[in-house]
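Just below sit the structures, each encoded as structure tokens.
Here, each number is a calculation from the coordinates, and none is a lab measurement. On a predicted model such as this, the values are computed, not experimentally measured, just so you know. Cβ atoms are built from the backbone, for glycine too; each structure is taken alone.
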Structure I
Amino acid sequence: MEHCLRGTQGWQLVPEVDAVAREHDPACPAKVLVEKPTFGASDLPAAIQKFLTEKGTTVEKFRVYGVCTDICVISNAMLLRAFFPETPIEILAGLCAGVSPQAHETALKAMGACQFDLLD
């Protein structure tokens, strides 16, 4: 079954997540939105590093949220952990959902074991 094809409804962020992604957040003044071709955005670390280099700054922490906790969210969180091992990473659990409630909880537990900060 095809999943999240560019330009289709399944590709769009749900309105609640899209609103948070686009609103100004004083705790996160610089956001980088990266389109991903599959579960994990393999170019995410490079896009972030490019942004940081252009701005001449470093990253204080990451905030991660998304539609599928147990597939996309955990994949991208683990990419960030691998490329930015000393940077705090917050998972906004209340802005995530898994393919089932159990899968969501399992993914959150796995991310907690990998030293992600789980926030409601």
Structure II
Amino acid sequence: MRILIAEDDAILQLMAGRLMGRWGFEFDMASNGQEAVDQAQRNEGKYDLCLMDIDMPIMNGLEATKIIRQNLKYFPIMALTGNLRAKEAYLAIGMDDFLEKPYSIDNLYQKINMLINYFQPILIML
């Protein structure tokens, strides 16, 4: 499984990278929304999931998701945010799920597996 992680916080990047390695997932890291869009374009069709922080510099996660949804082959995107009051906006923009920060390692693992197991059969048909 290959995951695109869009996160601007260096400590959270390190933690996410270690977790992905422990779980046997390949991953690419983006420090802002523009980098996430660029990597998604360069690697179109290779990501099984994106973990997208909402509040990032240069381009936020909402704008990045809009661009990805308009221009690229579909893959699930999960918002990582401390602001669940806007969860309807996340879903309306095209995100598939969300996880509130701070999150537990178990919750992150469960959400990743839930999204992959739900969308994998659908994505194979696309």
Thinking of I, II, which structure, once distance in nm of label points 7 Å out along Cα→Cβ at positions 13 and 45 is computed, gives back 2.9? II
Going by Rg/Rh (Cα atoms, Kirkwood Rh), which of structures I, II comes out largest? I
Matching task: 11.4 is the computed value of mean count of other Cβ atoms within 10 Å over residues 29-36. Pick the structure from I, II. I
If distance in nm of label points 7 Å out along Cα→Cβ at positions 5 and 109 is calculated from each of I, II, which structure is the one that comes out at 1.5? II
Answer label among I, II for the case where FRET efficiency 1/(1 + (r/R0)^6) of positions 53 and 101 (r between Cβ atoms, R0 = 30 Å, to 0.05), calculated from the coordinates, equals 0.15: I
With helix-only ellipticity at 222 nm (-39500 (n - 2.57) for each DSSP H run of 4 or more, over all residues; to 500) derived from the coordinates and found to be -11000, which of I, II does the value describe? I
